[in-house]
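J.: Each structure below is given as structure tokens.
No lab work stands behind these numbers, since they all come straight from the coordinates. Here the structure is a predicted model, which means the values were calculated and not measured. Cβ atoms are built from the backbone, for glycine too; each structure is taken alone.
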Structure 1
Amino acid sequence: MALIKQSVLDKIEVVTDFKIIQCRHDNRIVDDETGEIVSQGNYHRHVLVPGDDVSGEPAEVQAIAAAVWTQDIIDGWTAYMLTQQVVTE
């Protein structure tokens, strides 16, 4: 029995008024011969914010970003982040 590790994008969520994209990957161990899932439920998540480079993301994530990240959303996110900067002296 040969085991292989697979990372399956199993959940994409768009949250907040700024259309932040949350991606969840299920890291699975699969028997290469039978295709049976030996282990699953070891999740990895990452977040994409308006204006992020999504060229390395799966096509469905790229399509969602293109649909929801309008210029107004990107500008709003940028303005919001500028108000969050801490000034230290």
Structure 2
Amino acid sequence: MSLEKIQIVDKMEIIDVGEWKSLQVRTATIIKEDGVELSRSFSRKLILPADDWSAEEDEVKTICNAIMTTERINAYKAARAAETPPGAPE
């Protein structure tokens, strides 16, 4: 009996929020026994323009580098600053 756990990015969605974009990444965790899939579960994360995506998989980094332009990062930061009350931690 051989158990195997595989994690793959199986879905990416670009979320358009107007002046900026974010990337939603879904990861599938697959458990196999002797090559037969026993279970599959999913987790998701959202990558925002101000986030550090340098540790992500190459395909995720490529998409982030394409959609997270300097203008969009600045628009995101301006939108966040407008939402944050004065004196509140960011």
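J.: One of 1, 2 was used to compute distance in nm of label points 7 Å out along Cα→Cβ at positions 33 and 81, and the result was 5.7. Which label is that?
T.: 2
J.: Thinking of 1, 2, which structure, once distance in nm of label points 7 Å out along Cα→Cβ at positions 1 and 25 is computed, gives back 3.4?
T.: 2
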